[in-house]
1. To which of P, Q, R does the computed value 22 (relative contact order in percent (Cα under 8 Å, 6 or more apart)) belong?
2. Distance in nm of label points 7 Å out along Cα→Cβ at positions 33 and 169 computed as 4.5: which structure among P, Q, R?
3. P, Q, R: which one has mean count of other Cβ atoms within 10 Å over residues 41-48, as calculated, at 21.1?
4. To which of P, Q, R does the computed value -9000 (helix-only ellipticity at 222 nm (-39500 (n - 2.57) for each DSSP H run of 4 or more, over all residues; to 500)) belong?
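Derivation of every value follows stated rules applied to the coordinates shown; laboratory data play no part. Since we're looking at a predicted model, the values are computed, not measured. Cβ atoms are built from the backbone, for glycine too; each structure is taken alone.
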Structure P
Amino acid sequence: MSAGSLAMPRPRPPLERVPPVSNTRLAILVIIVAESMLFAGLIGMYLVFRLSATWPPPGLPRLPLAVTALNTVVLLASVVPLSRTMRAADAAVAGGLATTTALGATFLAVQGFEWARLVQHGLTLRSGTYGAAFYVLIGCHAVHVVVAVLWLAIMALLARRGAFTARRHGALEMCAIYWYFVCGLWAVLFPLVYVY
């Protein structure tokens, strides 16, 4: 017997276990599911009111379809620079995020301008179910866009400081997923509320 045969085998270093879904992705998915449930309820409310009455009620203004359609193009176009950013080299990330942020802010500004015009023409929260349903549903989406635009702006600032690398970009990825959700939700709300 040799001394080597009696030696204990060396323990192998533990393997790094990577979860199938990262905690950050799981968190954003939980948020999106919760938000989807909120909007499913709001859309259900809107449809109940919409299908049970003359829509729009006499004497109240129609919603601005042409301007909102152009504004929809602006919002949906914001997905392009963000998608490119997610595949870009580090130097291009900040510019893509800034462009997406600017397009999101433009969407909010145009929507705010249109809301001000609607209020001047008599469509308010107190205009019965038509006004209430419109402002609650579209206003709730606008709040989500505000949050997403602020998040994008913060990500753009962090990108300028070089905070993201190929291995460390979870916050940027979660922000992008949330922005895609906000834009996808608008793709449902716009035809439902403005066209239908």
Structure Q
Amino acid sequence: MKKIILGLVLLMPFTAVIADVDADKLSKKKQTPQGLYLTAKGAYDAKVANPEASLFIDVRTRAELEFVGMTSLVDANIPYMTHDVESWNAKKKRFNSEPNSNFSIAMDDLIKKKGFSKDGKIIVMCRSGSRSAKAANLLSQLGYKNVYSVVDGFEGDKAKSGPNKGHRVVNGWKNANLPWSYKLTVAKMYIEE
């Protein structure tokens, strides 16, 4: 009986915040097969309420973290995509990116290091929710059972109209005024060996 109550208490921070995401209104690129979603505020609330109940992974590139910042609540950075600065994408007007071939290995290593299992709760966050959904999809395929995607990400969605049209001012971690910094912690950074 005590185990059941403890399990319910550990789950409460997640169940309390899931209701603030209407999955039917999410764009297809932000949807995941597990259907587990959090807003940035929901991820913050869940992590603050019970820091040990989940692993919080920032899947943005190292350059994004360095120049845009990150929250100290993140347990680790494991980029889902990496940039190829040798190759230009003329259509998108940026450097090409490709999936991080070491992503699944780095996740497995982190899970073992932190004493988690594939059944544990994992929160993944990117810039605006699309890459975190892709990362959640991959982790689901790899057997991870409880992967939550932060649907509005660190920077949020772009405004569709008004003076800030095209700028990421709609939602997200930074726009919710949640704690973040430009100062990075080396122990949380993705460093290939």
Structure R
Amino acid sequence: MKGQRVLRLGVLGSGRGSNLGAIVRAIEEGRLPATLAVVLSDQPEAPILALGQKSGARTEAIVPSAPRGRLAAATEQQFVDILREEKVDLVVLAGFMRIVGPAFLAAYPRRIINVHPSLLPKHRGSNAAAQALAAGDRVTGCTVHYVDEGVDTGEIIAQREVPVMPGDTAETLQARIQTAEHELLPAVIATFAARE
């Protein structure tokens, strides 16, 4: 890790924050040369905010007017302003259930990544584990990709395969995919630090 720049991370999430937990562990264990600068959520009660606070990061909820979907331009600008205030180098979407638009993408070109629980381009959007089971897939997995204006359509950075086991439910399969996400996401973030 010598000579690597310490990245300032901004993590956006809407839920529990298990991938944030994996990032924090990787930082604490010295596997990831990064610091958690800020954690933002569109859900004021999201556990990811408490996890970010416990880790010493700035945390804020920015609640959009629409209950789901694409962020409005004004709301998007609020997210960008906070990320810039915290001098964030890399934006990580970890269970962030919103679509970012042109202002966000322009502020952080090729500096916004997302983790998704399928082997993209298969099974975009929500309920990817259930989609994999319905399709009869024998293998699924997770993907870290650059974010663009589509839903899970950005350029793929890295993937990890997860076998679909006989008797799997969407819940059991999702749990195994999450374990793979927790390994893959910090490893990908570390490659950004290595390139600095």
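1. Structure of origin is R.
2. Source structure for this number: R.
3. Traced to structure Q.
4. Q
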